[in-house]
Structure P
Amino acid sequence: MDDYRAGCAEIESVWAREIAGEDGPLPGSGLTALVTPQGWCGHVEPADGRWAVGVLAAAKTIVAAVAAAYDVPERAVTMRPDGERAVFVWVYSTAGGADYHRGWPHPPLDGSEYIDIQRERPGTSLLDLVQLTTRARSYQETWSALRTGRQVDMAQLVRRYHRLRAGIHDLLPRTRPDQLRDILLQVGVSREALPDDVAETIGYPAGSELTIPFPRA
């Protein structure tokens, strides 16, 4: 534990000297760092009065400075806003780690946009279901294009796959599996386009069983 704390302290010390110093790209900022198996990450609090959007507007300069300070490739550094003022930064030991990170689905379907409708369970909003439908439709369109031999951006296909998969997992604790299955059936998502664990969890039919469900009363 002492070695871990010393590692975090060293990262914060470099930040204070190279990034938050008078000549750094974020003078006066504060970093709370955590060491990870792939590098480190941390919560950055800009100097008083500076908003996260302003920090991100200068992201290219900041990323270059962070990469130089910690001796990693620029592509190994990524940043996202954390609220209105703060920023969260990830610094990976390899560019591939950060590239994989950027493919993570954002934002989650967390029920934060509530609309006064009847829900299957508390926490599932209409917006959640609309967003899942949109993700399913865009993924199925790309999947169908690939299967018919049209040119497809594979990075886009993978990104849409992960967004759909993550959305299903986000909603499963807060709704019935058959509601999610019905959404995918109505969109026309192919069984072969779904991972086995998701298809089995929501009871997705295969092959000739693929039918549009009757509306429930």
Structure Q
Amino acid sequence: MQAAAPARPEVPEVPEHRWPAFLAIAAVVAADAALPSAFGAVPRIVVPVVAGVLALALLVYNPHRFNRETSLSRAASIGIAVLLAVWNQVEVVATIGALIDGAAEPRFVLLQALRVWFTNVLVYALIYWELDRDGPVARRLPPVPGVVPDFRFPQEEVASFRGWRPSFIDYAFFSLSNMMAFSPTDAMPMRGRAKALMALQAFTGFVLLALVISRAVNILA
């Protein structure tokens, strides 16, 4: 009788790299500073500077991997994501208003819409990344029985990926897919708050793309 194959050991919980999330924050801050905005210089400077200072402080605390966390560092990390998300939604509303109004210079408005769409992908990736299973540090800890994750990734259903945990790149790809396909194409939302965020992101992406296409057609015509 053939002996049963030994169970495959779980993958060691290696802490997640800091740099992908940090570079995403830097890209959002740089885009806010470099590309057209519906707002003046002061709000465009204040929000990126606050987010940048918090991100640099977290980089000093965990320079390479997310191997530790305090209540203060957790609050700062969530604060960055919330600050950028709220600011981006304000920019979305202003951009939609500019696209509908039609009074602003066309190239300025189209560049503004492109920037907002791009930053929307990264900002929602940060939100999903911080929200799911209490963030990057907690996701590497043993799962708590009875706690439902916000998102379920296909790798978690495959035996050869036993012990796999999503990283920021997975949430960034998921965010991009949701903005372009307006529906989940990779991970599936498991909780109401995740579904509400996905719905808001998909609706925002759809409205922006529809108005940009309409404005581009009018310009070419």
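Every number here is computed from the coordinates shown, using simple stated rules; none is lab data. Every value quoted in this text rests on a predicted model; they were computed, and no experiment measured them. Cβ atoms are built from the backbone, for glycine too; each structure is taken alone.
List of remarks:
- Which of P, Q yields -13500 [helix-only ellipticity at 222 nm (-39500 (n - 2.57) for each DSSP H run of 4 or more, over all residues; to 500), calculated]: P
- Of the structures P, Q, the one that 36 was derived from, the read-out being percent of Cα pairs over 28 Å apart: Q
- If relative contact order in percent (Cα under 8 Å, 6 or more apart) is computed and equals 13, the structure in P, Q: P
- For 3.1 (distance in nm of label points 7 Å out along Cα→Cβ at positions 57 and 73, calculated) the corresponding structure among P, Q: P
- For 1.35 (Cα Rg over 2.2 N^0.38 Å, for residues 33-136 alone, calculated) the corresponding structure among P, Q: P
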